[in-house]
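Enquirer: So, here's a batch of structures to check.
What follows draws every value from the coordinates through simple rules; no lab data is involved. Note that the structure is predicted; figures quoted are calculated from it, not measured. Cβ atoms are built from the backbone, for glycine too; each structure is taken alone.
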Structure 1
Amino acid sequence: MLVLASASPRRRELLTQAGYTFEVVPAHIPEDLEPGEEPVAYVTRLAREKAEHIYRQLAPTLGPSLVVLGADTTVTLENHILGKPEDAGDAARMLRLLAGRDHQVITGVAVASAAGTTAHAEVTRVWFEPLTEAEMASYIAGGEPMDKAGAYAIQGRAARWIPRIEGCYFNVVGLPIARVSAMLLAAGIQSVE
């Protein structure tokens, strides 16, 4: 049995699109950055902690067939982490930083099962066009950036500002499906063909 330890509707959609059957049990754990922690280590640790937290919670009931997928995504600019914006002002600050530059989107993914936990990080480079204050204000007013790392959704209205990426598109949405599929297969979970 596969469990997704995330409340993200985008991760749920991507797993469903890839043909997986699963339950959703969000892991509510602290997501604080540890002193000196690099972005890749940060998202990988959080993904592992989420997967293992839900695995420990459900394994006594569901037994050895349980497999839990945890994930965490962040946006980094020059090794500085841009999480989810706290408010409209914070979203504007992030968009100003990203405008006209390239940055990295890093997703940590972890699979916990009776055999143990495996974890990886996927990195995608994303280029942004320059943005005007009016464009940013309109985008923020629409609400789309408010629950997204880096204050934008590549699959939404922000797509018009992203001329290219280098790496996995689905990683930027929130779940690197090819990487996750390989990890789930190694744990004995196959998608429905």
Structure 2
Amino acid sequence: MNDFERLRNEISNCQICQDFLPAGPNPVVQINPMAKILVAGQAPGVKVHQSNIPFNDASGDRLRTWMDIGPEVFYDDSIIAILPMGFCYPGKGKSGDLPPRKECAIHWRNRVLEQLGNIEFTLVIGQYAAKWHFPELNHLNLTDTVKQVCATPSDKLVLPHPSPRNFAWFKRNPWFEGEVVPNIKRKVKLILKHN
């Protein structure tokens, strides 16, 4: 077993947050050292927890539309890595799911990213992932973070969460689907063409 296989095995058996997870531990990640695109999400929802398939919900449908790819590409771990800030479903809060458990990022994130040495493009989804990947922008709200990062050519983009709960955000910010989404599609297409 090589270092990466050991790491993936450790993640699969992680119990760090077991006392705080109402549905129990069930780490849901998709990682492979060959992956070219990283989807840096927040935490699995209840449907993902039950199916053990990342973004296996309406959020995933919208994200795949933004990327202009189907499930066969999205779930090919040699192309796309999916690494949420919290690997397990954190439970329900007052207005949606609870935030990702912080222990996950502290214990696993750098170790996994060190193994993902072929990433060419990163989609940073939601405020928790944005705060980790762009700590220098933590003083900004998510909308301003998305605008600032997307205005600068980069191999990383910050996106709002593709959840149907964000309908009002998309309605208030039509520039995102008009300007940013076509850029996502172009970058993904270019990477797929050359790999």
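Enquirer: Using distance in nm of label points 7 Å out along Cα→Cβ at positions 84 and 100 as the calculated read-out, with 0.9 as its value, let me know the right label among 1, 2.
Expert: 2
Enquirer: Figure out for me which of the structures 1, 2 the number 6.8 belongs to, where mean projected area of the Cα convex hull in nm², for residues 4-115 alone was derived from the coordinates.
Expert: The value was obtained from structure 2.
Enquirer: Let me ask you something else. Work out FRET efficiency 1/(1 + (r/R0)^6) of positions 76 and 140 (r between Cβ atoms, R0 = 35 Å, to 0.05) for each of structures 1, 2, then name the structure with the largest result.
Expert: 1
Enquirer: Just checking, which of 1, 2 has the largest value of distance in nm of label points 7 Å out along Cα→Cβ at positions 36 and 52?
Expert: 2
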